[in-house]
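J.: The data blocks that follow each hold one structure.
Where a number appears in this text, it was derived from the coordinates with a stated rule and is not lab data. The structure presented is a predicted model; accordingly, all values stated were derived computationally and were not measured. Cβ atoms are built from the backbone, for glycine too; each structure is taken alone.
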Structure I
Amino acid sequence: MATRNRTVGKELTTSNSTVYTVPDRFTAEVMSVIISNASSSAVTFSLDWYDAANATYYTIAESISMGANSFLQITDGFMLQAGDGFRGLASANSAVTVTVRAEEEYSVVK
């Protein structure tokens, strides 16, 4: 099975938006999620992971306060299936960026 490493990022807005989705025919091990506040003011963010098999969002972080010019890194891994992913939102537009590093593995569907 072929694997590939990917890093994707998304600047959050005040509405929930998708940060990363595992492509069809892939599984993914998410190695790291970095949330950064590049603004000079404190902001909050929320982050959910989506389980496609159950069509359900699960909260990872809800209204977490971040100081000005700060970041948070999640290094505990997530194993995700095709269609699973992350979404997030922030209390201010153009302040918070989420970066996801994943190793995706191609799987042949039988």
Structure II
Amino acid sequence: MNELFEKQISNLKEVHFHVLYWAALAEGKGKDYNITNIFDDLKFIGITRTKQSAVSFVESLAALCFIGINSNSNRKNIYITKHGAKALESLIAKGSFQIKKSMFLEVTK
């Protein structure tokens, strides 16, 4: 099982890393982080220009059980799971990606 987990982590892209990182950051700050925030943040750092792409990145992480999705009214808030936290920890330890700021969580107040 560990081999499968390592294979999953090795296939993650920068966008997946940032969604995991920002979900963990939001949780640490006690904020709800939703798909609209993800789209705005990914657009801000120049990764995507469509909400459809943002949704597909979120769905791929949810399929791996790295994030969970809670419906809150008309918002779909995301949270990092223990598997996602382990994946994020591994990516950070490997120095796989450079951390970029979240417009929602860090740039605007």
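J.: When distance in nm of label points 7 Å out along Cα→Cβ at positions 14 and 70 is computed for each of I, II, which one produces 2.2?
T.: I
J.: Consider the structures I, II: one of them gives 0 for helix-only ellipticity at 222 nm (-39500 (n - 2.57) for each DSSP H run of 4 or more, over all residues; to 500) as calculated from the coordinates. Say which. Display every interim value, and only then the final one.
T.: Details: I: 0; II: -17500.
Label of the originating structure: I.
J.: To which of I, II does the computed value 1.00 (Cα Rg over 2.2 N^0.38 Å) belong?
T.: II
J.: Another question, then. Could you tell me which structure in I, II was used to calculate relative contact order in percent (Cα under 8 Å, 6 or more apart) as 50?
T.: It traces back to I.
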